[in-house]
Every structure is written in C-alpha cells, then in structure tokens.
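Novice: Structures follow.
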Structure P
Amino acid sequence: MYYALIMAGGVGTRLWPLSRRDRPKQTLKLIGERTMFELAVERIAPLFPPERILVVAGAGHIVALREQTPYLPPESFIIEPEGRGTAPCIGLGAVHLRRRDPHACMAVLTADHFIADVERFRRVLSAAAQLAEEGHLVTLGIKPTHPSTGYGYIRQGDLLKTVDGFSVFRALRFTEKPDRDSALRMLESGDYSWNSGMFIWRVDRIMEEFQRQMPDFYAQLLEIERALGTADYEAVLQRIWPQVTRQTIDYGVMEGASDVVVIPVEIGWSDVGSWVSLMELLPTNSEGNIVVGPHLGLETRNTLVFGASGKRLIATIGLDRIIIVDTDDALLVCSVEREQEVRELVKRLEQWEENGRGRWL
C-alpha cells in the first residue's frame, strides 16, 4: 500500500517576520487563499485517501494543522517533541507506518513547498512508487534553471531506465549548498539536479538503511516502536527524543545508501525558502511591484510590499528592489540583494530573547 508522510516541522526563519515559531510558513496563506499545508495535502489527495496521509509536526502546530485539514483522521498526526532534523523526523514517521503496514511504500513530502504542475507531480509520484517497490531509494530532483546557491544538488550517473515517460538515473552524490562558481559549473555540466527533499521508498528499505548507517538512532527507534499503542508511549518518546542526534536524511542516509536513484523533473517547484523566492511566485503590477495590503507608492518599482494585517497603509517614495514586510509587532525593510541575511537577523533576535530584550520570534 502507498502512503504519504508529510514533514510539517520547521519555522521558515528566512520569511521572518511573517513566519514565526507559533505560526510557521506551512500554516500561512502565502500563495492564494489556502495555506501551504492545505496546498500540500490537496495536491496529493487523488493519490492518497485521508487514512493514508501521515503528518509529522511539533506539538505546538498540531492544532492549527488539524483545523486546516479536518478531513484527516486525528491518528494521522504524529507529534515530534522537538525538531531534530529530517532523518529523525522521517524515522519517527517510518516506525508509525511500519506498525500499520510493514510492507508499506512511503512518499516523504514537504508541507511548505510550492508546485505549479500538480498533475505532473502526481504522475512522477506514481512512477516513483513503481521503482520503490523494486527496492530502490528514489529521490525527486528538480532540473535547475539557474546556478542557485540556496539549494543542495544531486549528481546524476548512468540512465537506469524510463518509467512512464520519466528518466531514472543512478544518484552518485549529494552536495550541500555550493558557492556560485561551483553552482555554475554544476549547471553547465547538465549532470546535476536540485535536491527537492522529497523521497519515495519502501518502509522496510529505509529502516534497513537506518540500521546500517545510523545504528544508535535505529536502536532508539525500536524502543519507541515497542511502546506504540501502549500507555507508556508518550513517556518513552519524551525520554528518548532529546537524546536523538540531530541529522539530515541526506547526510545520515542518502549519501551512503545503496541503490539510490534520482528522477529529474520540471514541475514548477519552489521551496519558498525566502522572500525573493516568494516574489518569484506572486503576480506583479505594472511597476514590477508585488503588493499585499493597502499601499500608496510614488516612483516605487520592483518592490515587495507585504502588509500582513491589511490594517495599515504602507506608503513608499523612490524605492527600487526593496522588501517591506509589516506585521502587528515587527517591520522588516531590506534590499532584495541582502534578503539572505534575514537568517542572520533572526539569530540576533534569538540573542535578544536570551538577554531579555523582547520576544519577536
């Protein structure tokens, strides 16, 4: 049986001040009238009935996610006590799924990405399931359109086969976010895909890799799994989880895994990981501006004006390539060229919190 596991943790710090700890980007309406999480569930609904969709999220976000998708059964939501990286998140989901169906095939998906070509996305998920049933660990690559330094990369090896019109390659190496020169070389080679962070495999195969490559974590997972369905489960989870080592699935498993394949696809994908990436998805007016909420501008061009509350007029004069994000308690103003430094700004705010200078996260 084919199941979906949606990772719905994370905060989306590069979208501060809109994305916060108590309302992360997956719970926000960034593109259209539905939240990112609602879009993630809706686009897979034709493939996965509600009882075969699992969601892993932090305790503080479960209520909001349930309210947005009341058609999902309560048991579909798996609480992660705290974020420990994608490997532990996936492992926790895998043991829950293995208890339901030891022979399950699982698609590991994201709650906060945007996909324009939904129909093609569904088709590639169906093709990937065929490969996963054969024992392959499948990852979805995105055909790069520019030398991005914001994404990880996957190097493609030999063509293995074609499934339902999709080319399937051996995956040779996973590379973290490169510098611009390296990204340009990878783009020009034609042998690399962006790493989408989406994977498809049988649950027994990924558990085999956890056992082989992350044996300490695998032992922790077994202890959690033994407690599933018992009155001790919550206590066992709360005791073990703080001891789990933080790790990504790329470093923890995929780089050293056997029989990894990649399907490069063009599906209009974006991780919506920054204000600039969001700007690329939203419509512009005749001056190249993207405006949400009341705005009056004089000689303002190529600027994002995001009034989150819609209650306050934002007036601008003589701006070009500026980002303005206004919320009830914080205002961000920065140049487009330096928007990647929002993450550094958030680190400074964390220090402010530690020093008792206020709470804006």
Structure Q
Amino acid sequence: MTTTETQPPDARRGSDFALLAREIGQAGLLDRRRGYYVLRMAINVLLLAAGGFAFVLLGDSWWQLLTAGFLAVVFTQFAFIGHDAGHRQIFRSRRGNNVVGYLHGAVTGISFQWWVAKHNRHHANPNHEDDDPDIDIPALAFSRAQSHTKHGLYRWITKYQAFLFFPLLTLEAVILRIAGVQAVFRREVKRPVLEAVLLTMPLVGYLAALFLALSPLQAVLFMVVHQGVMGVYLGCCFAPNHKGMPILTREEKLDHLRKQVLTSRNISGGRWVDGLLGGLNYQIEHHLFPHMPRVNLRRAQPVVQAFCARHGISYRQCGLFASYAQVLRHLHDAGAALRRPTALASAAS
C-alpha cells in the first residue's frame, strides 16, 4: 500500500526519466482503469464469500485447514488491492483510494497508513543500506557488512539465513500485523482511532467464528495455517523484487531512473504470474511509475525495456524460480562471514 504522486527530483525537462515518462504518458499507460479494479474487487469479494460458505458448511472438521489455506490466498489478493490503493492507482482522489485502502486493511489485519508510510520510504530509496526499511530486518542480513551487526539469536539465524528463509516467511503476516498495531497504539498513523476500530472489530469476529465453530485445537491450527500460508505467499511475492540486487550506499549517487531500475528485478512468465504476484512481477515499471494501474504494467514493460536498452541501462528479468535461486544465493553469501569468520579474516589480511 503506497506512495504519493509527487514527481521524483530529476523529473526535470530533458532528463532521461522525463523522456521515458513522456513516452509512457503519450501511450495512455498512466490513465486510471477503474473498471478493471471494480471487477478485481468483485472477484475477491466472491472468493471471500466462497471461503466463508465453505467454513460454515464444513463446521467442526479438520478439512477446515484447507479452508484456512484458501483464505490465506484470498486475503493476500485483498492485500494487493490495498497496495494499489496506497499508490493511488485506482482513483485520482486521495480520499477514494484511502477508503479502499482502509477497508482492505481491515480485511487483512494490516494497518493501511502504517504500511503506506513504510512503503513510501522503500520506494524513495530501494535497496539503500541506510534508508530502505525493507532491508532493515533484525533476523536477516543483505550484505556481509550488515551480517556483522547481528547479535544473539539473530546472529545465528543470519548465519544460516538461506536455509531458514522460507520457514521464516511463515511469520511474515503476523509480523506485519503486530507492527501495524504497535504503530496505531503509538499514534504513529494519521487516524489512530479509525484504524484501531478497523483492525479490532474484524479480529474479534475472526476469533469468535473460529472458537465457536471449531474445537480449540482446530481453531489454533486454523490460525497457524492461515497466517503461515499468507506469510509465505506475501514473502514469495516481495522477495524476488529487490533481494539479491545491488545494495546502495550514501556514497553512490544515482538519478531516479537508474536508482529504480538497477535495484529492481522483473519476473517473467505470462499472465498467470501477473495474477499470482499481483502485478509486482513488473517491479521495474512499478518503481518507475508507482501510480500506474497494475493492469497497464504489462504494456509498459516493453517500452521501458527498450528505453533502457537504448540508454545502456542494465534491465534484469528472469523466471520466478530462477529469482528465488538468486535470492537464496545472495542470502547465503551475505551470511558467509558468520560461517567462516576466521578463514575470511585471514584471506582479507
């Protein structure tokens, strides 16, 4: 869920980004696609209703764990819409997008405004070692230098982070919820009372439905499966976008175009990947034009790729599973200093 439509600092007349933006604008790719979003939201509501119907129909049954997995996928699709609303991709007005964002945040249990603020910082400085909150994760290191800042349990996790990465993703949805709730109660969001109500009421209904319809053990396992699958799904959508791409430092000065392109990776694979990843597979185009409607990213991709080729800018794209392999190799390398500190120290000397 993110960012405003303010122009980047180098969107001046004649800059490389300005030339690309003009080409994209002339192609109509920044025009709103409200019909698409109405259809997408209607499908999501129907899927949610189908999950609710299955829950009522199955009752006190271990088959409910399948319902939990299904609803995890549906909730993630709701999160994608919340993300697009945060970027103001749906409506031109901030208010219309905020209404959609707040409602989808209530469904997913993730604070909308907390997510917007956090994600704005990421978009402004992707893969920046000091300024990107998405690579400031206590249990993970994204460079060898970062690995040396870890202590205690986090240090041990970082040491074997490539092997623990996917298991750790099972906690992602819960971590997002907890961080959002903390921000709301610390009044770090614009409307803390509204968000507190929107996060609390669905949670109470969720817990009541589980513990009234299921046995205590089934209810707990339902939550474990639901939150775990959602966490893995979210993580698998976000991880390929920047992890394993260059890490920027304060000494490196790049213009907006190169900063966004060089730190991002696209995922190829056709329309099924578009739907599976919520359009985030076009990460380069999304970072360049965050308010571009998701459905237009596919058409923008060849335009951006051709522009980068003409200007000698590296444009990275690979398949879904190849991206995960790159991410894991990068994480394994980042933790290498903790696995072989003596050998690396002697080699350095």
Structure R
Amino acid sequence: MPTPSASAVDRLHEAHERILDQLSRVIVGQREVIEELLISLFSRGHCLLEGVPGLAKTLLVSTLARSLDLSFSRIQFTPDLMPADIIGTDVLEEDKATGTRQPRFLEGPLFANVVLADEINRTPPKTQAALLEAMQERQVSVGRVRHRLVDPFFVLATQNPIEQEGTYPLPEAQQDRFMFKVFVRYPSFAEEFEIARRTTGAPLEEPQPVLSAADILSLQASVREVPVSDHLVRYALAIVRQTRAGERGVPEFVSDQLVWGAGPRAVQFLIVGAKARALLQGRPYVAEEDIRALAAPVLRHRIVVGFAAESEGVTPDGIIDRIIESTPAREDELSRDPRFQTIFAS
C-alpha cells in the first residue's frame, strides 16, 4: 500500500494552518468544531452540526467555503420544501431560431461544493431522503437521467436541539450517513467578549482562498495513503464493538444503558478520520490519540441511550468516555485482556 510522501504531509499540515489563519479573521473560537469539519472534509465525509441559534454555524460554513475557494450553497429547510427544490427539475426550453422545445435540466442548490442544509430536521422525510441519497451516491436522479454532483462535495447539516414543534427528527439509519455529529457550544466569556467587540465595529476582513478544488481532491487521496497498524484497527474495533449492547464481552454498563450500538461504518469513519487528523497535525502515521479524539463525534449519533438511562442524565458522550477509559491502548494489554479476547473472537 502506498504511503503519503513527505511533501503531501507538509502540504496538508501547511494547508491546515493557512485555513485556520483565514477562519480566525472572521470566526472567534470554535477551534474543536473547525478541526472536526476539516477532518471530515479531507476524509470525504459529511457533518451534522447541532447547536442553538446564533452560534455562527452558517457564518462558519460559508467562511470555510470561501477560504477553500469552493462554491457554497445554503438551503433553508422548511416543512413545505420538496425534493425538486433542492435537486433541480427538467424544464422545456424553446429554441427561438427553430421554435422547437427541448427539455433542459435546471440544477438545484445541491450542485455546489459545500452545501449547508440549515435545520434539516424541519423538512419532511421525503426531502431529507433526497439529500441523503445525494450524500451517499454523489449523484441525483431526475426521471431516468442521473446527474453527477460536483467534486469535492461536502454537506453540513444543522439542527436545533431546543425546538421540537414542527420537526422531523432524522432516523438513526439516516444519521449514520454523516461521518461526524459535531456539537457547536456556547463561547467562553473571553471569546464572546471578542465577538461583541469585532462584530459591532468595522466590517470584518474577508478570508482569502488558500486551496482550490483540485488541491482538495489531491489531499483527500493522500489521506487514504496514511498507514495504520493492525493494532490500531483492533483498538478502533474494540471501542466500536463495545457499544453493541448484549454482545459477548460488552461492559455491563453498556448493556444496561444502551439499546442500540454502532455498525461497521463507524469503524470505517473512525480509521479514515484518524488518518486525516494525523496528516493535519503533521504526522504521516496514526496514533492512539487520533482514535480517542474522534470517538465521540463518530459514535454519538450512532448509539441509542435507553429511556431509563436517559431519564437519569446518561448521555452518549458519557458512555463513550467510559468505554475509552475501560479499553487498554497498549497492544500487549489489549491482546491479553480476556474480555477483549472474547470480543475479538465473537
């Protein structure tokens, strides 16, 4: 298997620093959110962002698109939005020279490099499914004709956790299509002070593009070339397989608190994301810290907490933290542990 060259590692690490520099001209704080968005982008994944209104989610996504010299489209999801409103539709176009009419496809807002699906839980399942099909297949079908989407293609969907009236929550199977679920939290006092100071003064400085679409495609290919040891694959599997309540070797607290665990796609995203994280930090190899750092955004929307545990304040992130704490990171400890021998043998 090829490995990324030193120049590829340097290019992605340098690009990471330049993107952060451009984003910092507009966005205050949110470093963890930005890191996870970039990891997802260079892994060819999509992100589901959750946060209350007013935390600059839309500004962050549009600024990221401008700093990457990518086309950007924002779709405001509403209860009356139809699939054709986001995909596009066929229209009859008249040729003024001959008077004949020919069908022509008018592209919808999905035909952009970066698509912000704002408040995805406010639109009916039919429209949600049209978006998720495009995310998975990177194409849309209108009638019998398939239309390829642009590449790179990156969907960031947001949902508001505090309003449930008139919403259509994404089913677990559809959430599984997103690589990460990212929490956008309130800023610290110092960050909010800086936000207030910046946004009430002179216009903000515009970010400058630092990467083209071709550059991003090249760097996405480099991510796949990062080597990962068999031990780290087993380590990722050990974390994910412990979320499956009722299986052999699973901790008792998991079986008591979870009703559903993560599937194989979680392992795939965890390993690919770890590769991207390693390159962004200037390393040509994956380490245990990369797996641990991405466990929560990869798993939190793929596990289902039971009603009794949820009523007691148990959260997916809390369970993931306990799983990581109970999983040995060293190869010899992991391979000799009887409980994990059972998990690996099942």
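Novice: I have 1.00 for FRET efficiency 1/(1 + (r/R0)^6) of positions 134 and 326 (r between Cβ atoms, R0 = 35 Å, to 0.05), calculated from one of the structures P, Q, R. Which structure is it?
Specialist: Q
Novice: Additional query: For which of P, Q, R does mean projected area of the Cα convex hull in nm², for residues 222-333 alone, calculated from the coordinates, equal 7.0?
Specialist: Corresponding structure: R.
Novice: Using helix-only ellipticity at 222 nm (-39500 (n - 2.57) for each DSSP H run of 4 or more, over all residues; to 500) as the calculated read-out, with -9000 as its value, let me know the right label among P, Q, R.
Specialist: Only one of P, Q, R returns -9000 for helix-only ellipticity at 222 nm (-39500 (n - 2.57) for each DSSP H run of 4 or more, over all residues; to 500), namely P.
Where a number appears in this text, it was derived from the coordinates with a stated rule and is not lab data. Predicted model, so just to flag it, every value in this text is computed and none were measured. Cβ atoms are built from the backbone, for glycine too; each structure is taken alone.
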